[in-house]
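A.B. asks: Just below sit the structures, each encoded as structure tokens.
Just so it is clear, none of the values below were taken in a lab; they were calculated from the coordinates. Just so you know, these numbers come straight off a predicted model, no measurement behind them. Cβ atoms are built from the backbone, for glycine too; each structure is taken alone.
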Structure 1
């Protein structure tokens, strides 16, 4: 399979998974938490008091969504996203750069586990750990995207396809 076919297919699968994840979050979870944003999309983080507000608002049905369809899709999406980012870095940059998207995936999986435990137990003291994982995960995605842009541009420049002036 050509790389272009592979990466396009992977991109579509990744963005479909992201769309399903967002769709479940908006249509099934948000109404069950008084419209509050899920923990794992809070880019600026959160603490135990914010977590407790979310946990207090969470209905039984919302908890079922978190541990059911959301958990499934939120396992598939980071795996696809990590593979997508790693594939681009593998193609255009030094191989060691794939550590960033691999770490993103690991942090996202760990974040999901901590959030699931927090929701299951109602223990808002886990919020600091979950929040740190959320922020690290987003930082790793940003670093990965920047590295992809840099390595792609350099690979094009080496092939004489980028004008430098």
Structure 2
């Protein structure tokens, strides 16, 4: 299971598996704060996507091109295209589809980033990773999830990660 649902049985009790924004939402729920209904796609969902499509080497090569001085904008366009050309693993797609279906065909959702190093006391990626608002339908939500993942290697994120001394390999 790839999603954390704070109102039901959780798959992970480790908020570190949820990224910064997701972990903070869970903390708010545990403190009794009222927050809108949400699900968090655990970090292992991205790893499963990469493994399912055998993209580790290709992604590593593209990231290496950035490190060797390649044009981040062009490389990011290649990363986005690579992500969109490959499907989510069936289990992840089914789980995501069940959530979208349960919300109803007229429901609109927000797909937002929640990366491990995204927000913390030492740094903030505020406004750097892509967010997708008013998304409806299974296919559109899947596309938004993949675009959100790919946005972690956008030109502005890469520049920021370099300034912060963060690895592009994460």
Structure 3
């Protein structure tokens, strides 16, 4: 048998009697209060992770497109203007096909989803006047620079976890 301590005698209970229901309820309430105060931190973390993932994906898609265009010869048909003073290529990234396809978000077939949209704009400039784009029918010997403007946007709508990101990358390709 264990000796009874002075504190146990004062409260009128044996040392192995355990906790009272009031003590358990108070401890549970304290733990619940702590857990509820930490919950917004987790929600903010989820939102930040999604936002960071969108930013990284959008930036990578824009940079990879500029790198692809840098690899093309200066006079390749893809970089040639066909009308006006700008050439535009609209694309969307198909969730089902996991590839960039020509068209806009409106061109996505039923049952598929566009995860990102990408617009590539190409303008020609002369080295003597880099503020005014040259028209498509300009003398090819006057075209010294091509402006490559790539805009990529995530199509995810805003909501409790934030909306999609958008980035514009501008580069110049010389002859």
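A.B. asks: If mean count of other Cβ atoms within 10 Å over residues 19-26 is computed to be 15.9, which of 1, 2, 3 is the source?
C.D. replies: 1
A.B. asks: So, one more: 1, 2, 3: which one has helix-only ellipticity at 222 nm (-39500 (n - 2.57) for each DSSP H run of 4 or more, over all residues; to 500), as calculated, at -11500?
C.D. replies: 3
A.B. asks: Still on this structure: Ranked by FRET efficiency 1/(1 + (r/R0)^6) of positions 75 and 107 (r between Cβ atoms, R0 = 30 Å, to 0.05), which of 1, 2, 3 sits at the highest value?
C.D. replies: Max of FRET efficiency 1/(1 + (r/R0)^6) of positions 75 and 107 (r between Cβ atoms, R0 = 30 Å, to 0.05): 1.
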